[in-house]
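Just so it is clear, none of the values below were taken in a lab; they were calculated from the coordinates. The structure displayed is predicted, hence computed values, not measured ones. Cβ atoms are built from the backbone, for glycine too; each structure is taken alone.
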Structure I
Amino acid sequence: MQTPRTRANDFVDIDRHPENWVFRITDRDIRLLAHFCAYDGVLADYQVQALEFSSLRRAQDRLGKLFHNSYLSRTNQRGRARYGNMVYWLDRRGLDEVAEAKRVDMREFTRLLIPRWGQVEHDLLVNDFTIVLQQACAQFDGFTLSEWINEGTFRADPDTVEYRSLSGKPQKRNVIPDRYFLVERMTGAGETIFQSRLLLELDNATHPNLRFADEKVLAGLAYLRSPIYALRFGENKGRFLIVTTSDRRLKYLKETTERTAKKDASVFYFTTFEQVSAATVLEGEIWQRGGDPDRIALFPRK
């Protein structure tokens, strides 16, 4: 007898009690709801706390009120066990509130009303990295996170490149980074001295090495060199940030990239999840660049 497959609805909390959670929506609530659009759909309670509150308890209390009044949806006990945290996403009422407050057409964000259940853990990790990068840019003098583009935006308007695979066969592929960041470094006078375009790829050790070489390395290089990349970003410059699960996996991916890209491997930077923090992500020597045996900083200290 086969075990029944888990359905997405098995993870959704439907037990709302608005009569016990009466409240008036505030400007902070609207700002909080807007984060779910900015961060591409799902946020864990601890991530909302990092963005808006001084304590996790205060964040959970406000999130509970937004849930019970149908501005947000959330995981139930089974979902919390599955993902390790309480996970929230927009409900229709919350999406409508953001649309009215921001005076924008939110139709492109209706996809956020249903999480991509197979990618919730991945999407939370992407948001972990984003929040760390934001914190680092706020803490270190001269850095600004000027822009980011979510995976959902790339999927809605994909860039397609043509290249040859390892076997020499012509390939055509949509390049979908997990997230794109533009980090600017300023002088003391506020003048921009360096812009860095960073394309994030989180690796959960699910790609075989050959597939990584074809779909990430070769396709990524073709993208950086392509007219469509320059059209979107204004120039053919950028670096790929590969964040993976372990030093062993990092070694395999780095060696695969160096064999595949040769001298062009230098646009790929590798590190592991455990090394990434607000204190290290910018100026810490936690990154291994393709073709370089040493650990280096993403932005070496001046």
Structure II
Amino acid sequence: MDTLESMRMFVRVVEAGSFTKAASLSSVSTPQMSRAITDLESRLHTRLLHRTTRHMSLTEAGERYLQHCEQILAQVDLAEAEAAGAGGQPSGKLRVHATTTFGQHHLAPLIARYNRRFPDVLIELVLAQRVPDMVDEGFDVSVVVARSLADSALVSQRIGSLYTILCASPRYLARHGTPLRLADLNKHTCLQLVLPDVPLGQWHFEDVDDPVFRLARPVPFTVNVSEALAEAIREGMGIGPLPISVALPALRDGSLVRVLPEHRLRANNVYALYASRRYLDAKIKTLVEFFREQVPLSLAAQESELDAFGHGLIREPHSI
């Protein structure tokens, strides 16, 4: 018999006041209950109970041991209840990683809405371009934007896809002209967003015969965060690719113009990563399911607004 079960039997005997009552409550025979306590005393090398034919009482050692048993068993019961409850109503803390731009523009608003649905879940969102070691760094969920994922022991779920568009400032286009086809880009200064699967000096387009476009001129500015690239483009440094979420505010206020609107750069997938499918904690399960439901809607809403620019439904940017 293991130590915890022996402790439970000992506490039950004390609470019941007799071996017979304790045995009945435990669905064992009286001799089995008596033998369990005797074995426990032998293992501890001390007497826990004074026994007579009519009376039973705790020894001094038994009183101390009873206090410890009650505390330990209460903690064990609490731990089991909390662990079992992890599959029920979501509660507790979640540590979530996301790539910087996607996390800022999409996940932060969605997490606020998730919190309204599940207020007992506390979320720490860490934004970083690199993909972390989830186990070593204590992340429950990681949301990454990538063309594809390397093999790993993590569970991955694709929750959406997004693409980038070419933008320039009205000031730049006024000075250098507006490209009308892809080949015209060879005459322009092009800036680059650094992505792990796209070599420097290349842009990868969709829906063209030759998707790899090699930039003819040296690239004067590269950066791995879209918001920083948007600032350089806004200052008139050149033409560059931006995610829709970053481009839209500048398209609205006229500080950026979409270039070659019939083209878009190759889409990347959005993945939610977590450690295991089995016995998945309720807060992880509900968050991933919420992302699967809401991320496509968030992306689609931004694409619809972008399309509205092309159909004249939103004020066209003015030249400056």
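Brief remarks on what is shown
- Structure (I, II) behind the derived value 12 of relative contact order in percent (Cα under 8 Å, 6 or more apart): I
- Which of I, II yields 68, 18, 15 [semi-axes √(5λ) of the Cα gyration tensor in Å, calculated]: II
- Structure (I, II) behind the derived value -13000 of helix-only ellipticity at 222 nm (-39500 (n - 2.57) for each DSSP H run of 4 or more, over all residues; to 500): II
- Parent structure of the calculated result 0.9, given that distance in nm of label points 7 Å out along Cα→Cβ at positions 207 and 223 is the read-out and I, II the choices: I
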